[in-house]
Structures are given as structure tokens and as C-alpha cells.
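Pasting the structures here.
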Structure 1
Amino acid sequence: MTERDIPVWVALGAIEHTISYVDVGPWRTRVLQAGPADGEPLILMAGTGGHLEAYAHNIGAFADKYRVVAYDYPGHGYTTNATSDLELPDYVEHLLGLLDALGIERAHLNGESLGGWVAIKFAAAHPERTRRLVLNTPGGTMARPEVMERIRSLSQAAADEPTDEHIRARLEWLMADSATVTDELVDIRRTIYAQPGFATSMRHILCLQDPEIRHRNLVTDEELAAVPHGAMVIWTSNDPSGPAAAGMDMAKKIPVGRFEYVADAGHWPQWEQRDTFNHLVLGFLGEEDS
């Protein structure tokens with residue numbers, strides 16, 4: 001068995017962790033925690049339509065030092081389904097409430113896709129609650145119609161009719177190598193998407209793929225400049241959302257911004273190139289101690 005073949009349940013079962021539900025406003029929020037209670041908090045945030053298992057192969061490495069928190073957004077995973085559209089202020093407000101509920105004063109934020117988008121918006125709005133950012137293939141600066149339509153069509157089809165074919169099509173779009181979409185990952189997502197009411201929740205999640213709504217939520221240059229403690233932007237060789245130049249431009253606009261390129265990965269470098277990703281993240285966050 002290679003590193004790529006290790007199941008999610010084995011990766012998570014090898015470390016001490018808890019999964020609980022935390023009430024944040026109207027949202028019964030699924031939260032995974034691992035690592036030392038007195039460690040610096042590190043929040044892991046998945047992408048559109050995603051869930052905390054997207055970071056299953058990173059939590060163990062990070063939990064050696066950090067208090068790791070991975071959670072499902074409103075309308076996502078096993079958190080309460082959405083009954084109205086979710087825009088960036090909703091995600092930022094929820095994250096602030098979650099930190100308060102968990103007694104976390106300041107945290108590093110590690111966001112993939114939508115998670116990176118939320119991390120930037122949160123850091124700009126609440127710099128006093130933020131440490132460093134890790135932004136892996138982050139969203140929020142582009143509005144490419146063909147990409148938005150692809151995300152919308154694949155995601156809604158998977159939620160409306162969560163068959164193996166539809167779930168695989170959505171996940172394989174994310175990856176450089178379709179072999180990294182394991183049967184287990186398909187089963188995890190299919191079980192989530194098959195929940196009563198989830199198809200409607202997905203429609204509200206996907207409002208950000210509407211051009212008008214997306215444009216009013218995009219990250220501004222002023223918000224990038226307001227990131228308080230530096231950020232590492234990770235882009236990949238096969239990201240379907242846009243070219244590496246987008247990540248390079250983002251890194252240049254962030255004070256103490258850094259750009260890192262990961263080969264042989266798509267939209268989930270933390271999954272496809274987990275060892276490289278873990279090494280980059282731990283090195284970047286650890287620099288504060290030097």
C-alpha cells in the first residue's frame with residue numbers, strides 16, 4: 001500500500017481526535033479537533049460543496065504541533081443544510097462565531113478554494129483574530145464563466161442524483177490523476193450528498209457561481225493588502241480553476257506573500273501531493289518560531 005492508497009479512516013484512526021457538533025448561531029456545525037489543546041490553533045477549510053475529510057491526510061502531520069480544527073461550513077457536509085443563499089459574509093460570520101464558541105482568540109487559517117476565499121475575507125475583516133494564511137488554489141479573484149458553469153453543473157448533478165458516476169465526475173474534475181479519487185472518497189461524498197434536503201442546500205451554496213453574485217463577493221486588492229501576518233499561496237500544475245499566474249498575482253498583492261508551485265496536482269494539492277503540501281505548510285507556519 002502506498003501513501004496514496006491509505007484510507008481516510010486509517011489516516012484519521014491513527015491519531016487522537018474528536019468529532020463533535022457545535023452550535024454557531026442557527027448552524028449545528030460538525031467539527032473535528034486534534035492535537036495539543038494548548039497548541040497554536042490551525043483551522044482547515046475545504047472548498048465549495050466540500051467537507052472536512054478533504055484534509056484527512058494532513059491532520060495527523062499538523063496535529064503533532066498545532067491545535068487542528070477542521071469543520072463543515074453552513075450548508076456543507078453534516079452541518080445544517082442551507083435554506084437561503086450563502087455569500088462570503090455568511091461564511092466569515094460563521095467562522096468568527098465558531099472561533100468564539102471554541103474559545104480561540106487567534107488562528108492560522110488554511111483554506112482550499114472557497115476556504116482560501118473565506119480566509120482572505122476573514123483576515124481582512126478581523127486581523128486581530130488571524131495569524132498566518134495558507135491558501136491552496138484559493139478562489140475569490142477570478143470569475144471565469146466556463147469554470148463557474150462547470151462547477152455548477154457537476155456539483156448540482158451530484159447533489160440531485162448522487163450516483164457513483166455523478167460523484168466521481170465532480171471529484172475527478174478536481175484532480176490531476178483520476179486514480180486519486182478512491183472508492184472510499186466517493187462513498188464519503190455520496191453519503192453526504194444523499195442526505196435529505198442536501199440538493200436544495202447545494203443550490204444555495206452554488207449561488208457564488210452566478211456572475212452577479214460572484215462579482216459582489218470577489219476579493220479586492222484592498223483586502224489582499226490587509227492580510228496582516230503574511231500568506232503562502234499554493235498553486236498547482238493542473239488546477240482546473242485557472243492558471244498559476246493568478247496565484248502569483250495574489251501572492252504579490254499580499255504583504256509578506258509567498259508563492260509555491262506544486263507539480264502533479266489539481267485543485268486538491270493537500271490530497272494528491274500530501275507529503276509535499278504538509279512539508280510546505282509546516283515550514284511556513286514554523287517560521288514564526290524562528
Structure 2
Amino acid sequence: MLATFSIIIPVFNEERAIAATLSSLLSYLSTKEWKVDVMVINDGSTDGTLEKLQEFGEKIKIISHPYNKGYGAAIKTGVRASMSDWVLTFDGDGQHRFNSLDDLIAEISSYELIIGARTNGYKGPWLRQPGKKILHWLAEYLVQAKIPDLNSGLRLAKKDLMQKYLHLFPNGYSLSSTSTLAFLKDGQNVKFVPIEITQRQGGKSAVNLKDGFKTIMLMLRLIMLFSPLRVFAPVSFLLLFLFFVSFVYDIILLNLTDTTVLLLVTGLLIFFFGLLADQIAALRRETDA
């Protein structure tokens with residue numbers, strides 16, 4: 001196989017699981033003929049994670065952040081450091097099964113992004129599930145396409161395209177969602193491969209009361225970044241429809257009301273604002289990092 005791969009593993013306080021995960025991964029890779037390197041991004045861990053990583057010596061490449069920057073920031077660090085054709089993100093908490101790599105790599109001849117779509121098993125803390133479902137629905141509405149798994153951490157992407165979209169990606173967990181939409185919205189070929197996962201074995205989840213607010217802000221960000229007109233246009237058309245109804249009613253009464261004029265002006269302003277926002281979003285998506 002001519003293609004080269006970088007496996008990027010972001011870790012933060014994963015001393016309980018990372019050694020076993022890496023040992024099993026390296027053992028699995030030794031049975032393959034892939035041209036692959038393993039990069040572990042230590043995202044400012046405060047436990048014994050770094051010491052566990054150093055035990056593997058030159059078998060892996062370790063890049064450490066001086067403090068915790070976030071899941072997305074760790075992935076971006078790995079992408080920038082990669083010298084391979086493809087980058088594969090892999091969680092360090094023991095939830096991914098190694099045979100899933102074969103299924104993803106088998107699709108590289110036809111696709112630019114291959115995502116491991118979780119079909120069963122553990123899907124994260126229950127507290128995240130309502131927000132994830134709403135975000136999932138919004139994403140499918142924005143791109144008008146079926147998305148089996150929006151934010152799976154197991155994904156294989158062409159490195160040059162990940163580099164192209166890197167400036168769009170946030171530093172938090174929403175990098176997975178944003179990258180999925182970036183590839184789909186830009187017309188890249190995206191494949192969802194069914195995978196099974198197990199319950200995470202590493203550190204505790206970072207879910208807290210701020211997650212609800214973060215989810216709302218992510219929704220607004222995705223709307224403005226990828227499909228502003230998908231929101232502005234329906235609101236504008238509704239106001240213009242109400243204007244038409246009000247205008248007909250005013251004609252019958254031979255009296256043009258302020259409400260009718262306000263509906264017309266507001267509907268047109270929202271529509272043209274949506275057009276402007278759509279053009280700005282398109283320019284931002286095309287801007288290089």
C-alpha cells in the first residue's frame with residue numbers, strides 16, 4: 001500500500017487506559033504492512049499519563065501541550081505535525097476496536113473522509129444524549145444529508161483536506177462535528193462505516209453544567225458557518241407570507257396598516273441579511289489557515 005498514515009491519539013489524564021490501549025494497538029499494527037506512525041498528543045495531563053507514554057520509547061511520537069487546550073486543539077496539533085497522506089483519529093480510552101481500522105482503510109480509494117459510525121455499545125454519558133440528538137438533527141438539516149454518526153472519534157481523513165479546513169475547527173470536542181459538516185458541505189466524498197465500541201476505560205468524562213450552553217453556541221456557530229440561508233430563508237418567507245395575508249386584508253378595508261409595512265420590510269431585511277451571511281460564510285470556509 002503506497003498511502004501513509006498517522007494515527008493521532010489525543011489524551012488527557014488517561015493513565016488508567018492508555019498503556020493497555022497503545023500496547024494492543026502497536027501489537028495489532030505489527031501484523032499489518034501499512035506505512036503508519038502513531039502520534040500521541042498529551043493535552044496537559046496532570047496525572048501519570050506522560051510517564052506511561054514515555055515507557056513506549058521510540059515506538060510512538062509524543063507531543064505534549066504545556067496545559068490542557070482541548071480535544072480539538074490536540075487533534076489540530078497532530079494534523080500539523082503529521083507528514084503522512086492520511087490522518088486517523090483514535091481515542092485513547094480503550095473504546096475503539098482495532099479491527100475497525102481495516103474497515104476504514106479499505107475505503108480510501110473512493111473517499112476523502114471515512115467515519116466509524118457507532119451502531120451499538122456505549123455512546124457516552126447520558127447527560128450528553130439530548131444535546132447530541134438535537135445537534136444531530138440540526139446538522140442533517142443544514143447539509144440536507146443523512147448522517148449516521150456526527151461526532152465519532154474514529155475517523156480517517158486526507159491530511160491535505162484536514163489542513164485546508166483546520167482554521168474552521170474549534171479547540172473543544174465539537175471538532176468532530178465541525179469536520180464532518182466541513183467535508184460534507186464542501187462536496188467531499190464521505191463514507192460512514194459501521195463499527196462497534198466498548199465503554200471507555202480511561203478517565204472521567206468532562207461533562208458539566210456548561211455543556212448545555214456549549215451545545216447551543218455550537219448550533220449557532222454551525223448555522224452561521226455552513227448554512228445561514230437554511231435558517232434565514234424560512235423566517236423571511238414566513239414574514240413575507242404574513243405580509244401578503246395582511247396586505248390582502250388591508251386592501252379589503254382600504255387601509256394600509258403599519259403592521260403590513262413592518263412585515264414587508266422585516267421579511268426583506270432578513271432575506272438580504274441571510275444572503276450576505278451566506279456569502280461571508282462561503283468566503284470563510286475557503287480561506288486558508
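Derivation of every value follows stated rules applied to the coordinates shown; laboratory data play no part. Keep in mind that what you see is a predicted model, and the values were worked out from it rather than measured. Cβ atoms are built from the backbone, for glycine too; each structure is taken alone.
Observations
- Origin of the value 22.6, where mean count of other Cβ atoms within 10 Å over residues 10-17 was derived from one of 1, 2: 2
- Comparison of 1, 2 by mean count of other Cβ atoms within 10 Å over residues 50-57 - largest value held by: 1
- Read-out volume of the Cα convex hull per residue in Å³, computed value 115, structure in 1, 2: 1
- When mean projected area of the Cα convex hull in nm², for residues 106-225 alone is computed for each of 1, 2, the one that comes out at 8.4 is 1.
- helix-only ellipticity at 222 nm (-39500 (n - 2.57) for each DSSP H run of 4 or more, over all residues; to 500) derived as -12000 - corresponding label from 1, 2: 1
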